[in-house]
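In what follows, structures are represented as structure tokens.
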Structure P
Amino acid sequence: MHLLNRLLPPLRPSAQPTFAWSRVEAFIDGLYAIAATLLVLELKPPRTAPGHLGHALLDQWPIYLVYALGFIQMIGGWAASRRLGSMLARADHYVVLMTMVALMSFVLTPFTFAVLSDAVHDRHDFVSGIRLLSLVLGASLIGLAGNMTYIRRRGYFREGLPTEAFERAYLASVTVWVLPLLALGLSYVVGPWAITPIVVMSVLSLLPFDLPGDAAL
């Protein structure tokens, strides 16, 4: 045991050194940029007979809506990560690990929306796609909630943050995972309409939750 203790680094959260968030933030920005670009690759020209292109393009309108929802979700996720960076004074190894676990699910967005795009013309397949999206998104947001809770307990948020605005942003971060899980449950009751909570969540993510006086980019 003594040898093991000498070989392993200290594992207790209280023993972890802290560091600035800027390098991690740059890596996160790169992940979001790649994932957002991959979304558009799912938009493909329709194969149709000469003279029918206009009709074929219009027939793909559900795919365009799925793409728009996916891109809005990517914007919301990136904005949330930027807000987190603006609130952090420092981070440790476990903050990085939990961030990467949450991102591991979130960067599957191009895959989950590709599944939805392929399923738009079949009700049962579309519902299955919603369930996949709900599970992947729920896992990511549960990871975010755990990370935010850990950061607060460790006291890594910047001092002097506006209390009311911070509590609003914090509450949104630790409870938003309920919406994709609600969508998962509703998929067994209302079918394709179960995507509504995810649409609502994506639209709400565009609201300005930034804290007053935040000068971070």
Structure Q
Amino acid sequence: MLSMEDTWVYILSATSLLFLLYLFKLQRSSKRNLPPAPPSLPIIGHLHLIKEPVHRTLQSLSDRYGPVLSLSLGSRPAVVISSPSAAEECFTRNDIALANRPRTLAGEIMAYGNTNIGTAPYGPHWRNLRRLTAVEILSPHRLTGSLAIRQEEVRHLMRSLYEAASSSQGGGFARVEMSSRLQEMSFNIIMRMISGKRYSGAAVDAGDAE
């Protein structure tokens, strides 16, 4: 069991470490010439300020610190743009400079080293993926060919809503959670366009599930 002296040593060491990290963060922030930012905490940055709903939290921060502000989401710096003119400048004049995505561990593991179209950095490889997507998936000919798939999945969604309402005790009325149902419909459409099999739902058989 730790003595009182050892406990105070650990407390002072942890406090000193947090203070040094905070000073180091302040020094780095002053060199980056970042936009205005609210006061942050060591290690977690501004994560304690992010509350539901997130868009209202960001709006209140923008009202206080300006239309362009910086946030530290843990160790990740972020810039919040709330001005239409600044957003237009980001997506038109500086779109190439801001086209890259942050490299994450999840992207390295699940996206084959950040090589798919959703995680790849801007460059020749990403432009080639975009061209293949536009030609092979999103072209008018391909979209017309997959019209029957989208119509059938919409019918599945409407049927599930009807069954939920008819089986309720409220006389044909029932509260349903639409987010998961719309997500399931979108995944089913994508999977059927790619592999010809549904992703999930009541119509998925054992073979498709595997």
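If FRET efficiency 1/(1 + (r/R0)^6) of positions 134 and 182 (r between Cβ atoms, R0 = 25 Å, to 0.05) is computed to be 1.00, which of P, Q is the source? That value comes from structure P. Looking at structures P, Q, which one was Rg and Dmax of the Cα atoms in Å calculated from, given that it came out as 24.9, 76? Label of the source structure: Q.
If helix-only ellipticity at 222 nm (-39500 (n - 2.57) for each DSSP H run of 4 or more, over all residues; to 500) is computed to be -17500, which of P, Q is the source? Working through the options, I get structure Q. If you line up P, Q by relative contact order in percent (Cα under 8 Å, 6 or more apart), the top spot, with the largest value, goes to P. A value of 0.80 for FRET efficiency 1/(1 + (r/R0)^6) of positions 70 and 158 (r between Cβ atoms, R0 = 41 Å, to 0.05), calculated from one of P, Q, originates in structure P.
With distance in nm of label points 7 Å out along Cα→Cβ at positions 94 and 198 derived from the coordinates and found to be 4.7, which of P, Q does the value describe? Source structure: Q.
Every number here is computed from the coordinates shown, using simple stated rules; none is lab data. These numbers come from a predicted model, not from an experiment. Cβ atoms are built from the backbone, for glycine too; each structure is taken alone.
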